Structures are given as C-alpha cells and as structure tokens.
1. Once distance in nm of label points 7 Å out along Cα→Cβ at positions 63 and 119 is calculated for every structure in I, II, which label goes with the largest value?
2. To test your reading of the models, identify which of I, II gives 86 for volume of the Cα convex hull per residue in Å³, for residues 47-110 alone when calculated.
3. Which of the displayed structures (I, II) returns the greatest value of Kirkwood radius over Cα pairs in Å on calculation?
4. Say we calculate relative contact order in percent (Cα under 8 Å, 6 or more apart) for every structure; which of I, II gives the highest result?
5. For which of I, II does FRET efficiency 1/(1 + (r/R0)^6) of positions 39 and 79 (r between Cβ atoms, R0 = 25 Å, to 0.05), calculated from the coordinates, equal 1.00?
6. Looking at structures I, II, which one was mean count of other Cβ atoms within 10 Å over residues 31-38 calculated from, given that it came out as 20.0?
7. Here distance in nm of label points 7 Å out along Cα→Cβ at positions 55 and 71 has been calculated and equals 2.5, so which of I, II was it run on?
8. One of I, II was used to calculate helix-only ellipticity at 222 nm (-39500 (n - 2.57) for each DSSP H run of 4 or more, over all residues; to 500), giving -23500; which?
Structure I
C-alpha cells in the first residue's frame, strides 16, 4: 500500500466516483424505462475511459492522447502491468457494440445489448475500484 493519498490520488478518486455515478444513472434509467443501445453505449464508453484515465493518473503514467480510443487508453495501463488484461475483453466488448452500431449490424448484437453494455461498464468500474482500494487512492480505501 502507498502513503496517504496525495492531491493527484484525490483527483483520480473523484474522477472514478464521477464515472461510477454516471453508470449508476444509466442503471437507474434501465430499471425504469426502455433505453436504446445508442443512448447508453456512448456514456458507458466515456465513463469507462474516464475511470481508466483516472487510474493512469493515479499510477503516475503518461496519459494517452485526449482522443485515444477506449482500447488505447486500456493499453496504457496494461504496459508493464499485465494484470490489467483482466478487463481487456470487457473493453473490447463495448468497442464491438459500438462497431456493430456503426456498421448497422444489430443482428450481430446479443439479446438486450443496452443492458449488457451497462453491466459490462459496471464490471469494469468494479475492477478499477478494487484496484484503487488496493493501491490506496480510492475514496473508500
């Protein structure tokens, strides 16, 4: 475990909390109404990318370009720490959904893809939060 959280850690923890709140809002929307994949996928990808960027900042790594794709952001973490491969397929799943929408291939999507996208984002955020707690920079560490 690291020393007590510093200003960078606290900023990263706030970004992670914000990403978590955004996904919680999407989960609430899914419980109360029908929501289209196109309406949840972008926010899911954005929340996950923000959480990954927060983790990169807390780790003191050089951030990827601002316009980096979700997988490029993830790759920044996995370099030198292969345990981040645990969420590789989850990140790839979100990108796959985005590609299916872009290519008008809804037939290639799973049943209830909007729910799967939000659950996948939640899974990634839970993994990141666990790592943040272990590393001592999470707000609930």
Structure II
C-alpha cells in the first residue's frame, strides 16, 4: 500500500472556515488554501500591502505544467508549485511501482548505481537501503 497520497483538497469544514474570512476555498488544495488564509491574515491583520509575486523561474516552471501563477501572490504561487511537485512524486511512484526493495537509478547522479528503495515518506522522499540517510525525490528516479 502506498503511503504517498494525491494532493489533498479542502474539506467541508475548511471551506466553511474560508467563507468566514471571505475566501472561496472550494476545490483548492489544503496547501493553496493555507497560503490564501496566510495572505488574508497578512493583509487584514498585519496590514501588509505587498504580498510579492512568484519569481520568473517559478512562473516558467508552473507554466511547463499548464498553470499560470503570474497573478498570484508569492506564497500562493509557491503552494501551487509544491502541489505540482508532490503530484510528480505520486505519478513517479505509481509509474515506476516504487516501494521497498525496488532497484532504482538517479539519472542526475550517475555514480549512484546500486540504489535500492528502503522506504518512501508521505511527501514522496525515497530513502535508500544502506544509504546513511541518502534520499531523493521519487520524481527524480527511474526503476532499473
């Protein structure tokens, strides 16, 4: 059984809480909802006027996956990218059927040629047997 789940969307009580703040959180991930709540606090409670914007590099990355974050705050844009990266991990775990005992390779680290999965954390971090804490994102790995 895979412990890494798809990006979690807001539930009924979280959506209701957002409405109390004047936010529509329906259909949004928990991470994006949290970023929107943090933005609302920054503006309404702390009086922030400028929440910043995602960097050009962040915008380009999100655009690669069909998402325009250029009009979002920096915090919300970062949350969207976190969701994209998490989903890439989930997809890689499913595609390569990653799990304990599976031999993998990391194309970006050709010197690591004897990698065997020890465990996979909920965020998609893959730990290796005998790796002394050596790890990689699932999205960076290929099954051997």
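Since every read-out is calculated from the coordinates, none of them should be taken as a lab result. As the structure is a prediction and not an experimental result, all values here were calculated from the model. Cβ atoms are built from the backbone, for glycine too; each structure is taken alone.
1. Evaluating distance in nm of label points 7 Å out along Cα→Cβ at positions 63 and 119 on every structure, the highest lands on II.
2. I
3. Once Kirkwood radius over Cα pairs in Å is worked out for each structure, II has the highest.
4. I
5. It was calculated from structure II.
6. II
7. That value comes from structure II.
8. Traced to structure I.
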